[in-house]
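Only the coordinates and a few stated rules stand behind these numbers; no lab work does. Keep in mind that this is a model prediction, so the values were computed, not measured. Cβ atoms are built from the backbone, for glycine too; each structure is taken alone.
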Structure I
Amino acid sequence: MTTERRYWLLQIAGWGLDSAISISFAIYYTSLNLPLVVGYVLFFLYSIALTDLFRREIRRKHWLNPPVPWYGLRLLAGVLLIAAIQTILVVSIDNVLTPGGNPWPLSAILPLAWGTFLATGTWTGLYVRLTERRRREERDLQSQLTLREAELRALEYQINPHFLFNCLNSIRALVIEDPTRAQDMLTKLSNVLRHSLRHDNRHTVPLESEIAAVADYLAIEAVRFEERLQTQFSIEPGVEQFPVPPMLLQILVENAIKHGIARQPQGGRIVIRAAQHGDGIMLTVENTGSLTAAPPNGNSLGLANVRERLRLLYGESASVALKNEDGRVVATLLVPNPA
């Protein structure tokens, strides 16, 4: 429910209750009659109108955000003015609806004025209290969003030093042997690093951009592993533009090489798949090897990064899992549709 809709429901409920209580007392001391009912229906309507005008004035002049000097006295003056108008309207409408009736004595007008003052004062107090609470909640939420943004930025800017070290070593070896290929590898490394920094305000990139960066990364690693590294992509048509967090797939591929292919004397194969999964997407990275060959602390820095970024972006809707499957390690990443 929106804030505006909640406000109007509270307006109707509050002044409706006040009018119902007032008319009940009036019927108790007099009797039920048409002028009485019409008078309180009108009271219900113009009380809503007057307090809404008061609310608009408070917001227009920013009395509460932040509180202006002497704003309490301004609110009190507004309450007194509205209560006076309500009292005058009650008496005037009653005189119009019951021509020839007895004029209102001061002993009846004063309690009426006091009642309208209490009702409008209560309305004002509740409005100020609820407004301050809503703004406090908004400030807290903004603080949480700012912290989340900072955490995401820090995680996104984490570059694995081993990755850079290995890439630069591979390129250095090619500088003398094959300068043209070394230049190509530098271009691919530049593409990977540029991709790690390129994303929108939702911290996502199209899947095809992530796949291209992974392909460049694998091309760089192929210089080091040569024929020991075989790769395969299986991308389901239609998922190319699906938004995914940048570098998550690259981290899974990097782990597959570091903890899988690099530990196999004969090397192995990495298979990267992407397919629709419900309204989200499933990304899998399969590599030759076994989880038992991984370090005891299976939660490497890379996987910890992946899990934390998924938590910050999607809560419990996304997941990453590792398992052994027929002589292969399969990493599965589920990314929901952010829409």
Structure II
Amino acid sequence: MSQTLKLQRWIDLVAALLERRYGLTLAELRERVPGYARGRPASVRRTFERDKDELRRLGVPITVLTPDGAADARYGIAADRFYLPYLALATHRGTRRPRRIDRYGYRALEECAFSTDELHLLADAAARVAALGDPVLAADARQGLAKLAIDLPADALDATPRVRVVPPRARAREEVLTALGDALRRRKQVSFTYYGIERDETERRTVLPYGLAFTAGHWYLHAQDPARGAVRVFRVSRIEDLSVNPTAPGTQDFEIPAAFALADRALPVPPWQLGDDPPVEVLVSFTAATGVVRAARRLGTVVRNGDGTVRFTVRRREPFLRWLLGLAGDAAPISPPDIVREFRALLQRTLAATAPR
């Protein structure tokens, strides 16, 4: 019974705070929330403070609208922080906007437009999360889609049929990750055999491990390579015959520089920027405005907003040109000339390979 009363008190409290744009004092809340109407002021104050703290932990943004230390503080909830924005569907025919409700400040909420591609991508991501086997994550994914679907057409959040995520063929082995983690904690040098996909060769490497990061579905070791005089990145799944320096186990072999920031280095890097080949600046023209194209444009630097030209720094040409080809005609390189020729040759080979016989 007490839990039912608490839930009712929370609902009454949230409703009262949302209704008043400039907030309410505790004395005013006692008039509007039946759960606070009875009892001594000190007892009601303690109950309110507990409710406020628990609701905040649940994500309800209750704020104090008066200066700190005010004798009679006013509390409120900003509608644009508590509710989702209105969701609109952007199509080639225009934008389908949801019905807006002129109550409790809902008209102050922002509007966020999604393309059909973006919504289907959200549905595919939710389906992938649900397939991971964690019932809590699966329930969260379903609830998230249900909230988004309130303003949208019934089929807007349907997952793409027959989509299957293929896991990577090579995964980082647990014993390798454990050994690297131990070396990181003790600041010990490590040696291993590594297959470098850029040079297509295997060699022995000795490095100073600075950090481990899980990026784009793979574990990577960020380490100082004394032989090359720079921090290098190694995919852990390609590491073999790992050994940790056994000498002076209680002494550190190195210190990680204060300037090293793993969070900055662990950001996903497109495959065409990997490797040691000299970088080439490539200009690409985008001719569509779909969600996929907008995401692709963000991987480069906009040169001219008006004509959709974007600059990319490319070290590995083949992955870059294949990525452009996957945009199905919505993007094409316009400079330098040799990249343009390679792209057209790749396009011709692809058309020839897929032509009906």
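Of structures I, II, which gives -0.86, -0.96 when log10 I(q)/I(0) by the Debye sum over Cα atoms at q = 0.12, 0.13 Å⁻¹ is computed from the coordinates? Structure I accounts for this read-out.
Structures I, II were shown, and FRET efficiency 1/(1 + (r/R0)^6) of positions 210 and 290 (r between Cβ atoms, R0 = 35 Å, to 0.05) at 0.85 was computed from I.
In this comparison of I, II, the computed figure -11000 for helix-only ellipticity at 222 nm (-39500 (n - 2.57) for each DSSP H run of 4 or more, over all residues; to 500) is attributed to II. Out of I, II, which one gives 17.2 for mean count of other Cβ atoms within 10 Å over residues 42-49 as computed from the coordinates? So the calculation was done on I.
Once distance in nm of label points 7 Å out along Cα→Cβ at positions 98 and 322 is evaluated on every structure in I, II, the highest one turns out to be I.
Quick one: FRET efficiency 1/(1 + (r/R0)^6) of positions 74 and 122 (r between Cβ atoms, R0 = 25 Å, to 0.05) came out at 0.90 when computed from one of I, II, so which one is it? The read-out was computed on structure I.
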